[in-house]
Every structure is written in structure tokens, then in C-alpha cells.
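Since every read-out is calculated from the coordinates, none of them should be taken as a lab result. The structure displayed is predicted, hence computed values, not measured ones. Cβ atoms are built from the backbone, for glycine too; each structure is taken alone.
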Structure I
Amino acid sequence: MSDTATDRFSFALHATDGPARTGVISTPRGEIRTPAFMPVGTAGTVKAMLPESVRETGADILLGNTYHLMLRPGAERVARLGGLHAFMNWDRPILTDSGGFQVMSLSELRTLTEEGVTFRSHIDGSRHHLTPERSMEIQRLLGSDIVMAFDECPALPAGRDRIAESMRLSMRWAARSREAFGARPGHALFGIQQGGLERDLREESAEALRAIGFDGYAVGGLAVGEGQEAMFGVLDHAPAMLPADRPRYLMGVGKPDDIVGAVARGIDMFDCVLPSRSGRTGQAFTRRGVVNLKNARHADDPRPLDEACACPCCRSYSRAYLHHVFRSGEIISSMLLTWHNLHYYQEMMAGMRAAIAAGRFADWQAEFHAGRAEGDLPPA
């Protein structure tokens, strides 16, 4: 556990550069440097990685998934075994989502009411009922450091009436989540702004959340099919609607250029399965853009994936080897490429934190985009 651990949850903003911000979230389990990227440990593991390896990439916090963990192995079982931190051998902060998004996206048979959602498990068809109160209970049993309010997140595109109805239901659920969460010193509850691409609905949602009062605020309902231009259009105004003295979290984002653009618009926290999922499918993120190790042109290439990267994958293995083990279906392929991708994401976050603190974020952005525009190295 970090030497700088505290007995409470707090957020200190250290520097700004335009809307971009850098600071530190303090929790009893250690500090979270912002802007922060949270690797996704859906079912209590970041796929293909040991927890200590995830920490070595620079991650301060992981994300766990309420929906998946409640179905298997079950929140009560995790609690009996000491909570999620002990269960998965991760002693630093964990944020858990509320389960609402997965209920809507993974459960074919579901019934939505004012009370909550009744659904059938995608694993075995068993019937479950998830409400704001039950979501708070599950996340308490898991031992989450940062708990997300229960909400509904409709896929885009959707009509304005559907977006408005869903947002207002989520705000009523946010109030119930706040009440059910209660007083839990050292733990935080984040509210989730909804409203689709509609500016006035986003403002209505932010006003409702501010009135309830949360420890942090998420911008939800994006990265659900609207495209980057539309997402950035919302982020041009949505973060400023939320309290400046609390962390701002953009859920489910994303690609490196999505994250950089969102930081430029005032976002502090991110999560996405992309670096780990891409690693398992032979794709690597580098300063020159995405490299596809499936391609035959790498078969005789003795060079590292990224000559400027200090991760174990780039220090010790050639592109030719990475191509070989991926094409052979070897597990080490997923391990090495996931480690590299997570290292790349954390190095990107560290670079932004330093640039914001130095007042040169615009220059850093220009260098970031110029490197990606160069494209991958020509064949050896």
C-alpha cells in the first residue's frame, strides 16, 4: 500500500493548462495521479496480466465490473473471501461500475421499471433483479474504493424523448444510490451525467447531480456508437457543467487520441478494455500508431516493436518473435502485447500529466499527433 495513503477520499488539483487538469486523488489505499487510466479487470483480473505486472506498467487503480462479479463468483462469496482486493491480490484502489451498462448491453431478456431492472444472466439464464440499492450493496460487498451510481445508458443514436426519459430515470436512481450508499469514510460515490448529445439535457442532468452531491462525477452515455466528433462535441461543454473541485471521469474511453482529446477538454479519469483486448488480437499501440503483428511483413523483422519503449516486450523480444507466437496461438503473445499496450497507455498518461504541470500541453499534443501521423516503421 502507498506510503501516502490517507484515511479519507479527497481530490487536489495541482495544475491546469487550458481546460486540461492534473492532480491527485487520495484514498486509504493510495494515490491516483490524474489524468489516470484504469485498466479493466472485468471479472477480477486484467486478462493475460498478473496484478503486480499491471502495477509495474504504472497503473494506480483498476476497474472491476459489478455485473460480471455478481453473476460469477458472486458478491457475497467475494466478501466472505476478504473482498475484491484480497481476492485478486490488488492492494491499491479499485473502482467498480454499477452494472447498469452491462445489463442493458448483454442481457437479451430484461424488464426495466422505476424500481430497477430484472434480467437473465448471459451465462446460465438465471434470473436477477438489480436496483440502485442492490448495486450499492454489491459494490460494498466487493469493497470498492470508488462506487458508481446505478444508471441506465441507452445506445446511440436514440430519439430525444428516449434520451430524456432515460436521463431522468437515471437521476432518480442517482438519488436512491446516494441514500443507499450512506456514510462510508474512505470510500467514494460518483454520480453519472447522462443526456446523450443534447446540451440542455446534459445541463439538466448535471444540475440534478450537483443537487444530490457526489464525491466525483462521470460523463456517461458516450462511446456508445456516436463517433469521435460527436463525443468531442459533448465534451466541449459537459465537463464544465460538473464541479471543478471533484474528479471527472469519462466512462469506457478509449483509443489514445480519444483520451488525449478528452484530457484537453477537462477529463481526469478513463477506463477501456482496448489495450488488453487489442493485445490479445495481435494489435499494439505505439508512438507511430497501431501495429498489427499478424501481418507477414513482421516475420523476419529483428527490431523491437517500439525502439523507444522500455516495457519487457520491447526490451527483450523482436517483432519476428511476436509475429511467430501470435500466429502460433501461444499464450505469451497475449501476455507480451497486453503488457506493452498497458505500458504505452500509462506512459501516455504520465506524459500528459508532466506536460500540463509544465504548461506545455498544446506542444505535447502536437508531438503526439505528429508521431502517429508518421506511421509505422518501413519493413526491415
Structure II
Amino acid sequence: MKVLVTGAGGFIGKNLRQALAERRDVEFVAFDRNNDVSQLPALLEGVDFVFHLAGVNRPQDPKEFTTGNRDLTRALCDAIGRQIDAGGKKVRLVLTSSVHAAQDNPYGESKLGAEHAVFAAAASHGFAAQVFRLPNVFGKWCRPNYNSAVATFCHNIARGLPIEVRDPAAPLTLVYIDDLVARFIQLLDGADAAVDAAGFSTVTPQYTTTVGEVADLIRRFRKSRETLVTERVGTGLVRALYSTYVSALPVEEFKYTVPSHGDPRGVFVEMLRTPDSGQFSYFTAHPGITRGGHYHHSKTEKFLVIKGRARFKFRQIQTHETYELVTSGDKAEIVETVPGWTHDITNVGDDEMVVMLWANELFDRNLPDTFACPV
């Protein structure tokens, strides 16, 4: 399949281009700022699918709205129509418009004109066309200080720069770039067009939030390097915003240090804390060193020996039943501590031992649920 992408050098274009490059069944053709409208007929030769992403939203001269949005779209549609009239392929065309097309301003009028051009050409020449009226799209490679508050917030906060939030309660509707690109790929693979009551194609999910909520969340992303407490970044909007924030980090911020607590036994390092699913850490122990010697009422832990050889000893604190096991870094085995059993771990090898540790709750110095009791 041959695919033409206009605006291939833009934010959405870069992400779509990467997704297309990951497929062996796609021949990719680009139209960007380096191309002239007169080249469109040649670029369209043999094309099966067109993603028309090119547009203007921050021109120096407002007249560029018309030329870069409405007129460019008309030129593309005319080229497609001439190709069809000459017996060429009936391409499938996708246009990315904007929710601002419903507004009475130069930008909105130019996007509305582009929409009309697509629908009219599709009707007159009999090719399939879909128009997406997109809200704010965000994600990796989005340009800060341009047309995305999310990109600006991520860029500035990642660098310790101030951000401006005029109205924290201002509503914000967001679409994540990966969800949009995934929808485009579905269409490329022949998925049916899902349209709303007005006839515009849709993409889901769309997240409804406020400017203030987004700004506060991104600030917490930065703060998490100090507190080690991560946000719930595994799903939904928080996942997407966190990925966007991390993608905005300058290269010198790709790494950061965490506190390391050392004593004659070795070191103990906390890596990550979660709001409600415990914390991750690791510790080392020199040969012959024993750590632990305590029990918990409710806290549970998982140990994974990464390097070295360890002996775990357990004793039920009331019945005095004992149990002992040995594990090493040569085999990935999780050892769990059990409430009501005192436990310790001894380095029985000849080298330094390194052990990963997960506890199901955050350590609270006021309520540590840890009671010294030698095995």
C-alpha cells in the first residue's frame, strides 16, 4: 500500500510516519514544507491512502491561514479529482481539522473551508473521505510554546522554568497522539469510519480535564524525583501525560540520584514509592552479614536475589516452627515474608550480595509494623 502524508514533518506527521515505518506493507510518500503544491499530482501517483495533516495555525500574517489550510486542501482535492478523472485510483483521504473550525475567526474559517473542500471533492469524484475535528492533541515530539499548553508545561517544568496558568478552571479536552495514530492505522487497515451526528470522524478516548489539573499533575511528575512517590502512571490520561513529560526531559535529566544509606553491612537504596501499592528498593550485604531479624503483623515483602547466595531463615513467633531456604542470583526466585513469622537473610556466598525488595506499603516511621525478634 502506498500512503501519502502531508505535513509529514509536523507533530502528528512525525508520529504517524514512525508508525508507518514500522510496517513492511507500506510505501511512504511525504509532502512537507520543502515541497510545492505543484508537486502534488506527481506525489499522488499510485497512492492508495492520503493523510492530510498539513496546516497553518501560528502564521505571521493571518492571510497564511487561508493559503495554508483552505487553499492547500483545495489543491490536494483538485489533484485527487484530476487523477480519478484520468482513470487513476480512488484514494481514501483523511483530513485533520480542528474544533476551532466552528469558531468565527480567521483560523476557524480556514479550517472550515478545508473541510468543505474535502466533502465536496469526495461527493463529486466518489472517493472516501473522513474529517477529524480534533481537540488539543498532545504527546511526544509536540512543540512547546506553539500550539499545545501540555507541551509547554512539560518543557518548562522539566527545566525548572515557570509556567503561566491564567485560569486553572479553564476546561481542556485532550487526545493523546498514540491513540490518534492508532485510529489512523485502523483506518489504513480497512476499519469502518466511526462518525458523530455531524458527520465528523471520531477518535477515543478523549480526556476532559482543566488547565490547572494538568499543570499540577506535571509539577508532581517533577517532584516525584525528590519524594520517590510516583503518580498512578499506568493507565489513562496520567499515563499519557507522564510519557509526554518524560519525552520533554533534556538529555542531562535522563538520570537522577536517589538516597543511599550505607553502614558496615552494605547499602540500602529506595528506588520508587507508589501511592497505594508499596515501594521498591534494593540492598547489599557483605559475605557473612545477616539482615532482618524482625517480624511484621500486616506488612509483606518480596525478595529477589540478583547477585550472590542467600540463606533465609523463618520462625513462627508463637509456635516457634522454623523454616530455612537458600536462593541465589543464578535462579530467579521470589522469597516472600509472611506476617507473624520473624525472618532474616544472610549472605552465605563469597561475594557481595545484591537483593531487590518490594514492600506492600510505604514505610511509616510512626507506624513501622516492624518488631525486632532474632530468628
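Assuming 6.4 is distance in nm of label points 7 Å out along Cα→Cβ at positions 104 and 296 as calculated from a single structure, say which of I, II it is.
Traced to structure II.
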Original post:
Out of I, II, which one gives 37, 18, 14 for semi-axes √(5λ) of the Cα gyration tensor in Å, for residues 80-255 alone as computed from the coordinates?
Top reply: II
Original post:
With helix-only ellipticity at 222 nm (-39500 (n - 2.57) for each DSSP H run of 4 or more, over all residues; to 500) derived from the coordinates and found to be -8500, which of I, II does the value describe?
Top reply: II
**OP:** Have a look at I, II and say which one yields 17 for relative contact order in percent (Cα under 8 Å, 6 or more apart), as calculated.
**Re:** I
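Have a look at I, II and say which one yields 15.5 for mean count of other Cβ atoms within 10 Å over residues 72-79, as calculated. Let's see the in-between values first.
Numbers: I: 15.5; II: 21.5.
Derived from I, not from the others.
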Subject >> Structure responsible for 19.9, with mean count of other Cβ atoms within 10 Å over residues 40-47 calculated and labels I, II on offer >> reply: I
**OP:** Taking 88, 47, 39 as the value of Cα extents along the principal axes in Å derived from one of the structures shown (I, II), identify that structure.
**Re:** II
